[in-house]
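Before anything else, here is the set of structures, which you'll find just below.
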Structure P
Amino acid sequence: MTLNRLEQLRQSVSKINIEILQMLNRRGDLALEIWETKQHLGMSLQDNTRERTQLDELTAANSGPFPDETIREIFRKIFEDSRELMKTGKTEV
């Protein structure tokens with residue numbers, strides 16, 4: 001491995017980091033829309049069954065290299081922070 005290859009790999013990771021950030025922000029926008037709709041329909045903020053189903057679907061789709069428990073932890077945090085975003089209706093910038 002050369003330093004040039006290392007730099008290429010790091011640039012690829014940086015690009016993916018930005019893509020993940022953009023997707024998280026889009027997910028946050030959707031979470032706010034979902035909460036607005038749930039409020040209109042008189043539904044509660046949290047749906048434990050849906051979250052469990054999503055976690056099961058994500059781990060079933062996981063082909064590695066991260067273990068399933070890591071995927072579950074990452075998405076639990078995303079779900080938790082999405083609920084917090086729904087509660088406050090805003091992001092901290």
Structure Q
Amino acid sequence: MGALGDVWVQLAISAEMGETEWRGFANGNPSVCGSHLTALEQVAAQRGLSPRLGMIHVVMECPRFAGPTRSKLWIPELVTPLSQVIDRRLAGD
């Protein structure tokens with residue numbers, strides 16, 4: 001788990017490689033896509049990782065969702081700093 005300001009990040013990536021199933025959650029709501037999943041997928045691609053399962057959960061006080069179903073977290077300015085946090089976690093920092 002890591003933190004980015006008022007955003008808490010939980011991350012899990014399987015050690016087994018293969019076709020990736022990405023899962024995301026924002027404040028406990030399942031996400032079909034969004035800024036947090038974009039960041040995770042970008043970092044995995046940059047590191048040449050293709051895990052069988054990659055999951056990310058972000059918890060924040062004021063999430064912005066792209067619709068009423070809360071299935072897409074939409075905070076584009078979060079992608080770069082979140083990618084940096086994910087990269088540091090995968091590096092073991």
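Which structure, out of P, Q, was volume of the Cα convex hull per residue in Å³ derived from, given a value of 85? Value 85 for volume of the Cα convex hull per residue in Å³ corresponds to Q out of P, Q.
With distance in nm of label points 7 Å out along Cα→Cβ at positions 6 and 62 coming out at 0.6, pick the structure among P, Q it was computed from. Considering all the candidates, the number was obtained from Q.
Sorting P, Q by FRET efficiency 1/(1 + (r/R0)^6) of positions 38 and 70 (r between Cβ atoms, R0 = 30 Å, to 0.05) from high to low puts Q first, with the largest value. Looking across P, Q, the calculation of distance in nm of label points 7 Å out along Cα→Cβ at positions 30 and 46 that yields 2.2 traces back to P.
Please state which of the structures P, Q yields -8000 when helix-only ellipticity at 222 nm (-39500 (n - 2.57) for each DSSP H run of 4 or more, over all residues; to 500) is computed from it. Please list the in-between numbers first.
Working: P: -28000; Q: -8000.
The read-out was computed on structure Q.
Ranked by relative contact order in percent (Cα under 8 Å, 6 or more apart), structures P, Q are topped by Q, which has the highest value. Upon calculation of distance in nm of label points 7 Å out along Cα→Cβ at positions 22 and 54 from the atomic coordinates, which of the structures P, Q produces 2.2? Matching structure: P.
No lab work stands behind these numbers, since they all come straight from the coordinates. On a predicted model such as this, the values are computed, not experimentally measured, just so you know. Cβ atoms are built from the backbone, for glycine too; each structure is taken alone.
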